[in-house]
1. For which of P, Q does distance in nm of label points 7 Å out along Cα→Cβ at positions 177 and 209, calculated from the coordinates, equal 2.2?
2. Between P, Q, which one scores greatest on distance in nm of label points 7 Å out along Cα→Cβ at positions 73 and 217?
Structure P
Amino acid sequence: MKIALIGYGKMGKAIEQIAIQRGHEIVLKVGIENLGDNTIENIRKADVAIEFTGPESAFENVIRCIEAGVPVVCGSTGWLTRYEEAKNTCLAHKGALLYASNFSVGVNIFFAINKRLAELMAPHKEYNVSMTEVHHTEKKDAPSGTAITLAEQILDKNEQKKQWVNNPSNLSQDLVIISERIDPAPGTHIITYKSEIDDIEIKHTAHNRTGFATGAVLAAEYLHDKKGIYTMSDVLGI
């Protein structure tokens, strides 16, 4: 499979290594130093594109891949206010888009656990739920996309919580997310249900970027030759 890497930072380089190990060819690498190569013509050389840039450029990159007719896997976070627009453009072009806030197999299993725990805890109003997420200092968005996904899963099941906030709050309706930026920290997410009687806590800690990179390549392999909108749940059958 021929892969275009849109974004050639730490994640892009980790993805390249895994992709080559799995027998794929990298036909385009777009980084800060060669943004001029990010053209529809060059993207069309690939069977699938993997986009890992940042919130300021992700939407335009996704649209460019769709217009090129190349399936695109996107792992950039912080741009989801335009996700529906990207989704509609993809469907209109009969393209393929797979977005995930986190491609790690372990994190996606963690998502499933979080969703189920939120369901189990929903009737027990005596527990207050909160979240802490820790990333490296180069992380551009706070809270992380993974934290937002976890928070939205909780909000969907917990009638007491009406919104997430990225700061301390004493309002019972707020789901508090505390974001810490510490080096070197690929990513830790902790969800705590606290009561006067006891606490229940689930935690995921990434040790390096390998899990994210492997998941992104698995997603690209899955999306190749497909049409439509997909998630990592589709890739993993969760």
Structure Q
Amino acid sequence: MKIALIGYGKMGKTIHTLLEKQADVEVFILEKERPSNWEALLAQCDVAIEFTSPDTAVGNLLDCFRLGVPVVTGSTGWMGDYERVKQACESHQGTLFYASNFSLGVQLFNRVNRYAARLLASFPEYKISIEEIHHIHKKDKPSGTAVTLAQEILDERPDYQGFALNEEASASQIPINAVREADVFGIHSSVFTGPTDEIAIIHTAFGREGFAAGAITAARFLQGKKGIFTMNDLLPL
């Protein structure tokens, strides 16, 4: 199996380390700076795993569709272009797997978060907030995982009208506190604060390996498939 790694930052390097232990895999590293044979290398791969930045992710995905290469992306901050990406995927009969977070633990955390929001929907006195803490090099704010948490809560709490960063949130929006600290792999919490107590649900990542392993599992999952997939397809919990 030939896998292209588009982007070779910290996540790309972690994925590469795990792939080196898998005997049936040949890895092609495609960094942000594109040599003349970039497209030729990509076109011969069975699947691509893309972890770059919001300003380059969409172009990378469109290239994969055009070249007929299924692609897994863990880049965040590009969902404003989702409709454009979706249309391109469909027009090229391409294959896309996207997730804001590939960790199994985060997927379980998301389910618990949604269930808590549903349980507390009858108790609007419990006000909701979200906090996410990441390393100082993370470019998007709030994180994609925090956005997913907020969207899941909104599905269960129609009394809220969207979400925004703490300093911008109105009284009808879910406030998200986005913190950047050195050497933090990812801490997310959803907090339900009532007049007499508080309920907090927290997920803490100890490293990047859980995210990397999930992305590799997603890449193998795409073999022989067409269309757009998410973690709900990979892990129908």
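1. Value 2.2 for distance in nm of label points 7 Å out along Cα→Cβ at positions 177 and 209 corresponds to P out of P, Q.
2. Biggest value here belongs to Q.
Laboratory data are not the source of any read-out in this text; all were calculated from the coordinates shown. Bear in mind the structure is a predicted one, so any value in this text is a computation, not a measurement. Cβ atoms are built from the backbone, for glycine too; each structure is taken alone.
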